[in-house]
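Colleague: Dropping the structures in below, format is structure tokens.
None of the figures in this text is laboratory data; all of them are computed from the coordinates on show. What you see is a predicted model, and the numbers here were worked out from it, not measured in a lab. Cβ atoms are built from the backbone, for glycine too; each structure is taken alone.
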Structure 1
Amino acid sequence: MKIIKTNSAPEAIGPYSQAANSGNLLFTSGQLGINPKSGVIAEGIEAQVEQAINNIGAILNKEGLTYENVIKTTCFLSDIKNFQVFNEIYGRFFTGKPARSCVEVSALPKGALVEIEVIAEK
């Protein structure tokens, strides 16, 4: 296993890595809508979704991958009522239509509204 780290995505906020590579698979940790430069979480669902996906893009880019390499996403929403807005933004980035799970959870770290993790193939 190889640990992946980039300054273009937020630092891990606990004892874990931004991502790990095993064989030809890349597994990201859940990404929140945190701006990697300021460390501040974006305001509102739209901004958080876009920032979380941009953070994933930065990790993918570090390994020479794109959103097209993503084969599975797991998405967590603090309120399923945000699903339509989330889905519209998500669809602009993940045009290859990877497999996906999307669920509502009672709470996310830092009071986030969304968290997304992916599995990508090299």
Structure 2
Amino acid sequence: MFARVLAAVVGAVILFAGATKATGFQQWKADARSQGLWPIVAYVLPGTELLLGALLIVLAPTPVVLGAATLLLLIFTAYLLVLVTSGSTVPCACFGARFSKAPSWRDVLRNVLLMGALFVAAALY
């Protein structure tokens, strides 16, 4: 039961991130371009986040879904580390245009905690 709650909490965060990107898609595309991301990322990421977030909320945690969510967060965290350590002031738009701000160690910590929750969920599953 606790594994499912942890997975659902992480799923809600990921779903929210995808929803804010999808609802402000034009601004998200501009933010992604200013970050130097490949254009395909701007198109694929919101849907991926929506799908993964929904799966984490609706389904019992499975290794495939937990692993995919962890991989996505690991990629985001590595990217955030590059931005933070380089002193980038380009908004990360992690949660869409409405929450557009320069990346910080707080963003990195948030992702590490989310990955930790997924690891605990996997261990309890």
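Colleague: If distance in nm of label points 7 Å out along Cα→Cβ at positions 93 and 109 computes to 2.7, which of 1, 2 did it come from?
Modeller: Values: 1: 1.7; 2: 2.7.
Source structure: 2.
Colleague: Here P(r) over Cα pairs in 10 Å bins from 0, in percent has been calculated and equals 14, 45, 32, 9, 0, so which of 1, 2 was it run on? Display every interim value, and only then the final one.
Modeller: Values: 1: 14, 50, 32, 3; 2: 14, 45, 32, 9, 0.
This value belongs to structure 2.
Colleague: Here's a follow-up. Out of 1, 2, which structure matches 31 when relative contact order in percent (Cα under 8 Å, 6 or more apart) is calculated? All intermediate terms of the calculation are to be shown ahead of the outcome.
Modeller: Details: 1: 31; 2: 37.
Computing relative contact order in percent (Cα under 8 Å, 6 or more apart) on every structure in 1, 2 gives 31 only for 1.
Colleague: Of the structures labelled 1, 2, which one yields -7500 when helix-only ellipticity at 222 nm (-39500 (n - 2.57) for each DSSP H run of 4 or more, over all residues; to 500) is computed from its coordinates?
Modeller: Numbers: 1: -7500; 2: -26000.
Matching structure: 1.
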